[in-house]
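Engineer: As structure tokens, here come the structures.
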Structure 1
Amino acid sequence: MDAGLLQKVALIAYDGLPAHSLIPCEVTPIIQATKEQVGKQIAQMTMALISGESPARLQVLW
């Protein structure tokens, strides 16, 4: 894979990468939550708040 390049290139795949992909380099996958996943998470957090859970314990990194 040496084409005379002096610098490396980073490859970032948005919404993941199929398991059958045969890419001969390191890939950083970024997987975004679906609307359904977000809705479920918000519903669970709301129910936890109603049950008395501390908001500080319900933080989620998206």
Structure 2
Amino acid sequence: EMIREMIDFVNVHNILEMKDLIDYASKNRFDDWFPLLCDNSLIIMDAYIRSNRNSQSPKKIVKKL
């Protein structure tokens, strides 16, 4: 449930760096999100944010010669 909340937060606020989520959690969600990020949820959230960031990069179009 908390991971779902974090994923929704990342999408709504266009979080593109793990640092931004950790900073937010340490200041605003210290009792629930922050401990999860300090344990095992960091891996899934980092992968999700990286994927989210990469999916927003401009796509290169390669033309066949």
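Each value in this text was obtained by applying a stated rule to the coordinates, not by laboratory testing. Being a predicted model, the structure only gives us computed values, none of them experimental. Cβ atoms are built from the backbone, for glycine too; each structure is taken alone.
Engineer: Can you tell which of 1, 2 yields 39 when relative contact order in percent (Cα under 8 Å, 6 or more apart) is derived from it? If you can, show how the numbers build up before the last one.
Structural biologist: Working: 1: 26; 2: 39.
Going through each structure in turn, the value belongs to 2.
Engineer: Match the computed value -8500 of helix-only ellipticity at 222 nm (-39500 (n - 2.57) for each DSSP H run of 4 or more, over all residues; to 500) to one of the structures 1, 2, and report its label. Don't skip to the answer; put the middle values down first.
Structural biologist: On the way: 1: -8500; 2: -20000.
Computing helix-only ellipticity at 222 nm (-39500 (n - 2.57) for each DSSP H run of 4 or more, over all residues; to 500) on every structure in 1, 2 gives -8500 only for 1.
Engineer: Thinking only about Rg/Rh (Cα atoms, Kirkwood Rh), which of 1, 2 has the largest value?
Structural biologist: On the way: 1: 1.26; 2: 1.14.
Max of Rg/Rh (Cα atoms, Kirkwood Rh): 1.
Engineer: Something else about it: Ranked on distance in nm of label points 7 Å out along Cα→Cβ at positions 31 and 47, which label among 1, 2 comes first with the largest value?
Structural biologist: Details: 1: 2.3; 2: 3.1.
Top value of distance in nm of label points 7 Å out along Cα→Cβ at positions 31 and 47 goes to structure 2.
Engineer: Further, regarding this structure: Mean count of other Cβ atoms within 10 Å over residues 23-30 computed as 9.2: which structure among 1, 2? Can you show the working numbers first?
Structural biologist: Values: 1: 9.2; 2: 13.9.
Checking each candidate, the match is 1.
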